[in-house]
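There are structures below to look over.
What follows draws every value from the coordinates through simple rules; no lab data is involved. It should be emphasised that the depicted structure is a prediction, and the values quoted were computed from it without experimental measurement. Cβ atoms are built from the backbone, for glycine too; each structure is taken alone.
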Structure I
Amino acid sequence: MTTYPSVLQTVLDTTDARGLAEFYRQLLGYVYRPGDETPDPAGDDWLVLLDQDGHRRLAFQQVDQLTPSTWPDGAVPQQLHLDMTVPSLEELLLQHDRVLELGGRMLFDRIDHPQEPLRVYADPSGHPFCIFVA
């Protein structure tokens with residue numbers, strides 16, 4: 001019988017691990033892994049967020065330098081992006097405001113698409129992510 005590895009979490013490099021973790025914690029309603037809740041005076045070089053069931057979802061790795069994606073311009077590709085869904089156009093509009101309030105910025109708007117309205121954003125470190133109606 002063949003066995004396969006399981007994805008534990010998605011890790012995002014960032015020059016501000018605590019700041020980026022806070023962005024996604026607030027956006028997605030996640031919680032810190034026990035021990036990661038309080039900033040470490042020595043530095044937060046690795047933080048993990050859990051979903052409400054206690055499963056690891058996202059981790060943040062502190063790096064000295066990061067070149068943000070320039071998508072949709074191809075100079076620096078996305079390399080990875082997160083897809084998120086909401087059940088309605090109204091919820092997409094609500095989440096749009098939340099993303100901007102939390103420090104994200106919109107990169108691409110396809111809200112008028114008849115089959116799959118979506119918007120693409122960059123998080124505060126420049127990682128692209130999509131929110132679409134599904």
Structure II
Amino acid sequence: MITFDQDGNGVITFDEFEPLWEYMNQWIQMFDSFDQNRDGIINTTELSHALANYGLHLTRDVLDMVMDKYGDVPSRNRRPGFGGVPPHMNLDGFVSACVGVHKMCDLHRDCSPQGQPRMSRDAFLKAVLSLP
């Protein structure tokens with residue numbers, strides 16, 4: 001919301017709300033385009049496709065951590081085949097995950113001296129995602 005409060009008064013006016021509304025509609029369209037089975041939630045495979053579409057190819061370990069951090073189901077219930085609910089996320093989690101992973105990847109790139117990272121992107125993402 002701070003991004004759209006252009007005059008910094010802590011209130012979103014109608015003129016400030018219009019671009020916010022457009023921005024949110026773009027996220028809804030993106031969510032819907034990757035919700036392949038149209039169940040209103042994004043699963044791990046759908047999230048992987050969404051991130052890959054933007055050049056972010058993550059390993060299964062990192063995807064699982066992203067689902068744990070931003071998903072809707074407590075981690076103790078996440079593993080299918082063990083009587084639990086498969087991991088998934090709603091629109092809010094999807095937006096947070098996409099923005100968060102993008103920012104983390106930018107940070108990894110920006111913190112690399114002369115473009116040569118000291119640790120792999122996956123190792124960096126695992127370290128950041130494990131933070132509380």
Checklist entry - Can you say which of I, II returns 18 when relative contact order in percent (Cα under 8 Å, 6 or more apart) is computed? => result II
Checklist entry - For structures I, II, which has the highest computed value of mean projected area of the Cα convex hull in nm²? => result I
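Work out distance in nm of label points 7 Å out along Cα→Cβ at positions 11 and 67 for each of structures I, II, then name the structure with the largest result. Each step should come with its number before you reach the end.
Details: I: 2.1; II: 4.5.
Structure II gives the largest value of distance in nm of label points 7 Å out along Cα→Cβ at positions 11 and 67 among I, II.
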Next on the checklist: Quick check: -6000 is what I get for helix-only ellipticity at 222 nm (-39500 (n - 2.57) for each DSSP H run of 4 or more, over all residues; to 500), calculated from one of I, II. Which structure matches?
Outcome noted: I
Item to check | At a computed 11.8, 41 (Rg and Dmax of the Cα atoms in Å, for residues 3-58 alone), which of I, II | outcome: I
